[in-house]
Structure P
Amino acid sequence: MPFVNIRLYEGHGKDRKDEIARRVTDTIAEVCKLPREAVWVVFEDVPPADWYAAGKPGQPVKK
């Protein structure tokens, strides 16, 4: 059973996560020749201040 853990800036809405989860599930199910029910997707919302790139904290999601 594939388990996909996706870390995102917090602030992405349910509709966006639903779409990401659907696409990830469809792709893994197709490539691995598995039923969609075998694919698990989990989101971890991380505050932008806890993301660092080049030693600098991230910025809030722009809507």
Structure Q
Amino acid sequence: MLHISDILIERNDLESFADLVDAVRSRAREERFLRIDVKPPFADTPERWEDVLESAFTSATGR
């Protein structure tokens, strides 16, 4: 299971929400489930950030 908090901890080089979306897409190929457990701390995080991350995850896995 892929946790958003794990990505944020492991990838301290992420500078924006867009970087996080790319990281989710990359890791989606290795994981079966996504757990949205924290709100991303980026200034450019959109209001519907959960939907954006879920979409990035599912589109990368083909689910």
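Upon calculation of helix-only ellipticity at 222 nm (-39500 (n - 2.57) for each DSSP H run of 4 or more, over all residues; to 500) from the atomic coordinates, which of the structures P, Q produces -15000? Of the structures listed, the value fits Q. Each of P, Q could give Rg and Dmax of the Cα atoms in Å, but the derived value 10.5, 29 comes from Q.
Read the figures in this text as sums done on the coordinates, not as results from a lab. Values in this document were obtained by computation on a predicted structure and should not be read as measured data.
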